[in-house]
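Computed from the coordinates by the stated procedures, all read-outs in this text should not be read as laboratory data. Just so you know, these numbers come straight off a predicted model, no measurement behind them. Cβ atoms are built from the backbone, for glycine too; each structure is taken alone.
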Structure 1
Amino acid sequence: MIDINKTYRYRNGEPARILCTDRSNGKEYLCPVVSMRSDGSIWYHHENGNICQSIFDERDQDLIEVKEKKVLWVNVYRYDGDYYGNAWSTKQDCKDEDQRLKDREGTLVSRVRMEFEEEQFDE
């Protein structure tokens, strides 16, 4: 369900501004969500964000939620031929961990910045 307080884009990547989610003609309406493109054109959507059918069947105008990107820093170590890592929310914390582990066996082979969205599962 589209939430007016969240950020959306169209399937084609263009930003979408949600104007309302309760459009009505006095009864239950099939396309209650109204969005506006940057050029001022208005689009009508179902509650799930799919564009209401038009003569052009413009699927590029389906709404997709833009989720906040998260960043983690990961130190990747090699120990006895295997790799392992620890993730931290800041680069400095990641560097500090490396300093604490200098006395242990294992070699730091990489420090990686990971950017992801919650509920993103790469296969």
Structure 2
Amino acid sequence: MGTYSKIILSGSTDGEGIIVTGLNPSQGTVIHTSVTGAANSIDEMWVYAWSSVTTALELSFDFGVTTATGSRFTHTITGDDKKGLVLMIPGLVGRNAKVLSAYATAVGTVNVFGFVNRFAS
């Protein structure tokens, strides 16, 4: 029988927000590195973002991106103190040490928060 645990994003310190400091894919800030191990072990990632600026900016995520494979997706977010955290990744599943990283069009203006539901066999 497998196990389930709720853990913090590996790029976070003690569950604190991760400040996105990269401006492009090669400078991406690591948000989470997926579980390694048995074939049935997976990480279900839930990621939220908050922007400290009131102008629109792009926040991009790379998941498992190499020169030929992986996924890249971009969100446009606008800071709004009344809006709070905005869901960016609703349960994307990963394994085999795939890395989720983020970069934005403005350095240090986006904080990323979240958690991982880890299913291990």
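Looking at structures 1, 2, which one was P(r) over Cα pairs in 5 Å bins from 0, in percent calculated from, given that it came out as 2, 10, 15, 14, 10, 8, 7, 7, 7, 8, 6, 4, 2, 1, 0?
On the way: 1: 2, 10, 15, 14, 10, 8, 7, 7, 7, 8, 6, 4, 2, 1, 0; 2: 2, 12, 22, 24, 19, 11, 6, 3, 1, 0.
Going through each structure in turn, the value belongs to 1.
Consider the structures 1, 2: one of them gives 38, 23, 15 for Cα extents along the principal axes in Å, for residues 61-108 alone as calculated from the coordinates. Say which. Considering all the candidates, the number was obtained from 2.
Suppose you compute distance in nm of label points 7 Å out along Cα→Cβ at positions 77 and 101 for every structure in 1, 2: which one lands on 1.9? Here the read-out was taken from 2.
In this comparison of 1, 2, the computed figure -2500 for helix-only ellipticity at 222 nm (-39500 (n - 2.57) for each DSSP H run of 4 or more, over all residues; to 500) is attributed to 1.
For FRET efficiency 1/(1 + (r/R0)^6) of positions 53 and 93 (r between Cβ atoms, R0 = 35 Å, to 0.05), which of 1, 2 scores largest? Walk me through the intermediate numbers first.
On the way: 1: 0.10; 2: 0.65.
Structure 2 gives the largest value of FRET efficiency 1/(1 + (r/R0)^6) of positions 53 and 93 (r between Cβ atoms, R0 = 35 Å, to 0.05) among 1, 2.
For the structures shown (1, 2), FRET efficiency 1/(1 + (r/R0)^6) of positions 5 and 21 (r between Cβ atoms, R0 = 35 Å, to 0.05) is largest in 1.
Each of the structures 1, 2 was assessed by relative contact order in percent (Cα under 8 Å, 6 or more apart); the largest value belongs to 2.
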